[in-house]
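Presented below are the structures under discussion, each in the form of structure tokens.
Just so you know, all these numbers are worked out from the coordinates, no wet-lab data involved. Given the structure is predicted, the values throughout are model-derived calculations rather than measurements.
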Structure I
Amino acid sequence: MHPAFSVIFFTTLIGAAQGLYLALVTAEVLTLVGQVPAQQPRSFYALGAAISLVLLGGGLIASFFHLGRPERAWRSAAKWRTSWLSREVIVHPLFMGLVFVYGLAHFVGWADTPAHWVLVALGVIVCLTLFVCTGMIYACIRFLQEWATPLTLVNYFLLGTASGFTLASAFSAWAAPQLLGIYAPTAIILTLAALLTRTASLVRNAGLKPKSTIQTATGIKHPKVIQKSQGFMGGSFNTREFFHGKTPKFLRSVKWIFLVLTFLVPTVLVSVGLATASAALLGLAFAAQYAGLIAERWFFFAQANHPQNLYYQVIS
């Protein structure tokens, strides 16, 4: 498939935002049960929610660049009964609203009321629902074998939460150092878990065999069909939108880049940042991980082989 950077930025930004929100809620719950000293200022949660909201807003803006007619964006929510995309379109702004109210509650001092915990629980439910909606947009497409696996959904969740907790580690080192011992180890665990599941998906996809063949693509039953031409004098919608146009060597390079930047570099930097309580190193860890996530998401889209490419992209 042809990777669209608008979707790449959308999915990576909102994933980090969701992970950051879950990190904030984790600290609140641990404080409530006495596992973490109640020393965090209200501004920590309010500012954390604001950062999450900025990331969510950035993702929303990026998504508009993927629309052919942005003024008709509201119509994308019309098929919510059957479309995971429509459900995502509804859940995303709902989550933004809940994050805004969450931050406002801390800013004005309403975080100690029972209503606040109802809000927190609702926010967590909607956050997890958004992960499901985003992952299922791709996992439900059965004819794209690389996506049609539960690992797609698991990877979206783990990569989002890992980046969110890495960001929370850098934020806490600056604003609430007492939480660094919670956030940094969790970020490392989530990053390593994401490495395992993403590696599992790479191994799975490497062994896939196309269900379609050149014979089924063309309707010609002969066992030795050889394609000599695309059937086009120039490009078309099919050749632009369903194939990335890069060489296998380029794809291999991107794969190793995202494996190093998304998993190995952040694990080392977060470990050192935890030992030294360095906000700079932890911020660098998030920057490296986010750059790796952009490469990972590009590879995720590019690796998916649309069946039509058997006909249009053999000769390109």
Structure II
Amino acid sequence: MNKQRVVITRKVPDPLMPLLRKQFTVAHHDSTDPLSPEKLREFVRGAHAIVSIADDKMTGEVCDAAGPQLKIIANYAVGYDNVDLGAAIQRNIWVTHTPGVENSAVGLIIALMRGIVAGDALVRGGKFKHWDAYTLVGPELNRATLGIIGLGQIGSTVAERAKGFDMRVLYFDVVRKNKLEEAIGVEYIAREDIFKQADVITLHVPLTPATHHMVAREHLALMKPSAFLLNLCRGPVVDETALVAALKSRKIAGAGLDVYEHEPRLTPGLAELDNVVLTPHLGSSSAPAREAMGRLVAESVIAALSGHTPPNLIEGT
């Protein structure tokens, strides 16, 4: 009896492949580099399940290239804007993701507010001559207000950790989270007031037509000159041209970006700024997170190919 075929579009760490190989025939592209659209369509032929990486474009053409037996696209990522959900729904294909595993916001907050990256550059550049009372003086976390836009699984985890630093935490979400307000001690306010009041704003929303350029020039103009902006969700949520202008003119104090509007390309001027910390999409870059992602993907694929509704299903698929 032929086993069902699972294809993995990039090289990924264990335990994903060993878990899937127990039940299925598994093929994987043994590289961290993406396949071209043409090679991707060829690679997925005959697949019952596709495990896709965050920026692999799962289009209707890819689904058709796989064939009518394709049951599931299991995205090895929290975000799923790389998947054409309409095409998947039209073809009765489930789409899943790996929620709850990414959380590097607190690290970027500390790096920005305490000048860690700038301090490292100063020492490496031979400019540290002696201690003085003025070098890279910044705010204290426990006296700062954190504003979270998007209080889902990642946003709520950030809120819990920020409360551990005794920060005041404000949030905005399209759905008010009364239970979390009570459990964590966060305060709900209007989105515009987040920009006005917060010392640090961190974004945790999916990329949709409604959230594209959710942070634009007019929102940056509302922020305090001493405030910082963090984007750890999807690059196009922020108008980076407007952000570069605000950072250059010091209308805001700084920014921390783990994702980019034209990823992996940077918006012109961004790399030259000394008040921005740039990281290469490291949100889930911890060994436990990678293991958790693999297990979530495996669980979804095994369920779908066993005829059961998979966990972590994207609503509507």
Structure III
Amino acid sequence: MHYDLVTIVGSRRGLAALRHLLSELPSSFSAPIVCLVESHAGLVKELQCSRLKVRWAERGMRIEKGHVYISKPDESLVCLSDGTFGVAPYGPQNSAMNPVDRFLGSAAHCHGSKLLSLVLSGFDQDGVEGCESAKRNGGTVLVLDRATAHYWGMAEPIVQAGAAHRVLTIAEVAEALRGCFTSQDLLRCAEIQLQLGELLEAAMRLSGSSMGHVTRRARDSDKLRIIVQRGLGLDFFEQFEAMPVDCDAAWCQAVRFGHRVVIPDIASEPSHPAHAFSRRLYNAEISVPLVLPSERMEPHGAMTAMFAQAHRPLPRESSDLDHFAAQAAALVARVP
């Protein structure tokens, strides 16, 4: 993963977005997540919907991968150079100001370009200097958009100050974080993922499907990793996020053989890796390799449409999917 620390800040209005984001991250998510939020006594228990380990941040605690750390009520956090937390009181009884600035500034100092900071909601002007510090030190700053932030106005000063790189929806943030592109530059890849999602949705509409995904094969890899998915859910992602090219799934066959693959009835294909899983979710798939017409090389990945019932595509449906897969190939080819 490109980042070795993810920080999240938010007022009480941002807690719903935090719950949604953590519920969308797979157990394989490796970077630690440290949250300075306006918490309450039951927040850690509420966040157990996450597949990651959620716990309160304690003074002197070492920050470990695969964990989510939550600031306790009336406490603020700083990241220390030895990889542990510093904790200070924050509340009416404390005269210290701008805990978000101190928190993000300390994280920027310790992690530089390996820091990703997400602003779910803000605290008046607090956070502007911290985001500027993160950006100045090479880190990435994302702000939740108006549509999915419960009170976007509190994060607006950060955007107006030019201290954020992108304004994204919570769904876009989750997809960017869990996608395989996070080993590359998140900002560049988030833009590609947005466009890939639009292409996939268009292909699904024309084929009459409500499920599908786009996979990518990294150079010198025998695995196909999901970049974008629609309608499949996190359980599917957990199980099939990285599949060997030599397996019998349609998207793996499409890449292996370099042509469109149709599996009209997975229930009759016992060797299919999703045989048991698909009975609860989908039972047919059409997959097209992502190949640029100008290139003579192995496909970059595949675009796949899935169907709840057994399904054999009409000729027009197949040609439409080929068309969108060609556009998707041009996007995926831009990723190093």
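If Cα extents along the principal axes in Å, for residues 77-236 alone is computed to be 60, 37, 29, which of I, II, III is the source? Clearly, the read-out refers to III. Given that Cα extents along the principal axes in Å, for residues 53-100 alone, derived from a single structure, equals 33, 22, 16, which label among I, II, III identifies that structure? It was calculated from structure III. A value of 25 for relative contact order in percent (Cα under 8 Å, 6 or more apart), calculated from one of I, II, III, originates in structure I.
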